[in-house]
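Listed below are the structures to be examined.
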Structure 1
Amino acid sequence: MPFETLEELLEKIAPGTTLREAIDRIVEQGHGGLLVLSSLEEIEDIITTGFQIDSEVTSQRLSELSKMDGAIVIDNDLRRITYANAHLSPDPSIESLETGTRHKAAEQTAKQLRLPVITISERRDRVTVYYKDQRYILRDISTIMSKVNQALLIMDQYRGNYDEAIQELTALELDGNVLPFHVANPLTKIGQMLTLREEILRMFVELGEEKALPGRQLDNMIAGIESDLEFIVKDFKKTEPEENFEDIRESIIDLCTDTPPSTKEIMGLLGYEEEDLDDFLFPRGYRVLHQIPRLPHTVIERMVDKFGNLEGILSANKEELQEVKGIAETRSDTIKAGLKRLENRVTLMEELET
């Protein structure tokens with residue numbers, strides 16, 4: 001079976017696919033239909049009548065064949081129609097919440113054979129997808145696009161809140177005044193954005209070729225947050241910064257799924273206890289240093305190893321910086337100038353906000 005999940009199946013019937021074109025045609029014609037996605041061998045035992053064919057899948061052919069009462073069987077590759085006007089006789093003892101004959105047979109077939117079955121209602125213009133024990137009502141594009149646009153508006157608000165939080169963190173890092181709340185705040189905003197992104201991506205599955213524009217909008221809104229997340233964790237994790245990053249990432253997303261988590265919950269993922277929450281923190285400097293153009297990650301690692309944290313790096317003079325492998329006079333000038341520009345930019349942003 002080519003479909004591991006319902007989401008994979010929905011991708012195959014998204015706008016722009018042959019199956020979706022056929023479904024839309026059948027809905028427009030108003031006579032209903034029943035499509036089974038299966039090899040003939042998997043389903044032939046429950047077919048009582050109908051006729052075998054071997055025809056290429058086209059939207060026009062499927063819409064014409066759907067005018068007959070029975071099901072249309074399409075092979076697993078979705079390329080060939082193998083059976084038409086097939087009357088299905090699944091095990092009647094299989095539980096079904098459907099009352100209509102077509103929908104009940106579809107649900108029982110999907111449950112019995114663990115196959116995808118699609119029904120198009122004759123009177124209600126409703127398309128129902130059954131897969132294994134799952135039942136899903138296919139939504140029209142305008143409904144999904146409206147929900148996507150609403151979600152993107154929320155994402156834009158999240159991004160604005162995040163930009164404020166990360167700007168504050170940068171300023172406090174450079175001043176040496178970071179408290180746990182200032183770390184937890186942008187991490188929470190990132191968790192909210194990643195959670196919402198997953199919801200939007202699930203909606204994109206049904207949009208098919210229509211997702212291009214909102215997809216670009218989404219990419220722009222979340223640009224840079226994954227790397228920021230990684231560097232914030234590396235900067236402030238109490239134990240080894242490389243340890244269990246993916247676990248921490250997933251835990252942050254889980255915490256942000258419903259209500260915003262507390263500072264204690266977020267910082268607990270980084271190894272902090274409740275008694276640590278009033279202490280000043282000293283970032284290692286990964287995120288700030290990565291904002292300096294053309295500064296390789298390997299050099300940043302060596303700088304952190306030598307100076308310990310951002311405070312030590314900011315205090316180092318050019319000669320001390322040049323003691324780090326990979327930093328000569330030109331690069332030390334670049335680093336000092338880059339840090340100074342960053343400080344000036346933060347100061348300017350603060351002045352503009354006052």
Structure 2
Amino acid sequence: MISRRIGALVSLVGKTLVDVRHSSTFPINDHIFGLTEEHIALRRSVFEFAQKELAPLAAEMDRTNNFPDLRKNFNQKFILRLIAVEYGGSGLSYLDHVIAMEEISRASGAIALSYGAHSNLCVNQIVRNGNDQQKQKYLPKLVNGEHIGALAMSENGSGSDVVSMRLRAEKIGDQYVLNGTKFWITNGPDADVLIVYAKTNPAKNQYGITAFIIEKGFEGFSASPKLDKMGMRGSNTSELVFNNCYVPGKMADMYTTLNACRSYLYNVARATDDGYLTNKDCAGVILYLAEHATKLCLDAIQILGGNGYINDYPTGRFLRDAKLYEIGAGTSEIRRLVIGRALNKQYQV
């Protein structure tokens with residue numbers, strides 16, 4: 001059990017203990033803190049990994065203010081899978097995470113800061129407060145390190161005083177539009193997914209603040225170049241700029257529409273198995289699913305803005321493929337005709 005959990009937690013390269021001159025290796029007597037043998041084994045595993053893979057980077061990172069191959073390191077080396085197994089994690093506890101973070105910090109405070117902003121501030125926020133759709137969309141790539149996360153709360157002039165933040169989110173139709181800036185944001189230049197706090201109702205003070213999930217490609221969002229800091233160098237920090245950044249509210253509608261389609265389809269399939277299929281429901285389920293598939297693809301393109309229009313994203317292909325089902329094997333007009341005839345016959349007086 002111990003080896004499986006630790007193996008899922010950290011990928012170690014080799015088993016030899018390493019040159020420990022890069023950072024403090026002062027021993028910790030875990031027994032006096034009541035840690036279990038599993039905790040102690042976890043510490044040893046992360047310690048060996050961090051000293052071999054991370055500690056040698058610390059001095060050069062400080063000198064150059066650069067974390068070489070940040071995304072590769074997040075993806076391949078030290079992603080700690082705190083969250084539930086269903087989202088790609090190992091189901092580890094917060095104490096497990098604290099122990100691992102302690103050993104990463106021993107090797108490099110800057111690396112630990114970037115990883116902490118990713119795991120504690122971004123991933124954990126989605127785990128604790130996100131809905132099922134958000135968890136399914138964002139957590140797998142954040143957990144395996146393909147995506148980097150951040151949290152944006154501080155502003156220039158309102159760091160600790162969160163209530164005085166000035167970033168505004170105004171609701172227009174089914175979307176929110178963000179305008180303003182955030183400052184001192186760890187992982188800001190590198191993040192793919194960010195939890196961003198903005199005022200939606202200034203009159204309500206702390207109760208008028210809402211957290212939004214922002215993706216790097218959202219139109220109107222940009223990150224300024226990283227700051228040249230005195231410490232924690234290599235853990236990139238920057239200003240974030242929101243200039244009419246649209247955050248789609250229609251994803252909730254898309255989610256409910258998709259599940260309504262799925263429910264109709266499953267019920268028609270179940271009725272077919274039980275011998276209760278009717279012509280109007282056969283035509284109806286194809287009509288309903290085909291037209292909503294096209295609409296959902298158009299909504300996805302709209303959400304992505306300009307990115308949805310280019311072939312770097314698969315949404316255009318989804319739309320072209322979905323459109324066939326409104327035409328092939330009988331058009332939507334024919335399906336409506338079939339349903340209409342069946343209803344006229346059923347209710348003919």
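Data for the structure
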read-out: With Rg/Rh (Cα atoms, Kirkwood Rh) derived as 1.17, matching label from 1, 2; value: 1
read-out: Test item: helix-only ellipticity at 222 nm (-39500 (n - 2.57) for each DSSP H run of 4 or more, over all residues; to 500) calculated as -14000, pick one of 1, 2; value: 2
read-out: At a computed 2.4 (distance in nm of label points 7 Å out along Cα→Cβ at positions 130 and 154), which of 1, 2; value: 2
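Laboratory data are not the source of any read-out in this text; all were calculated from the coordinates shown. Remember, predicted model here, so these are calculated numbers, not experimental data. Cβ atoms are built from the backbone, for glycine too; each structure is taken alone.
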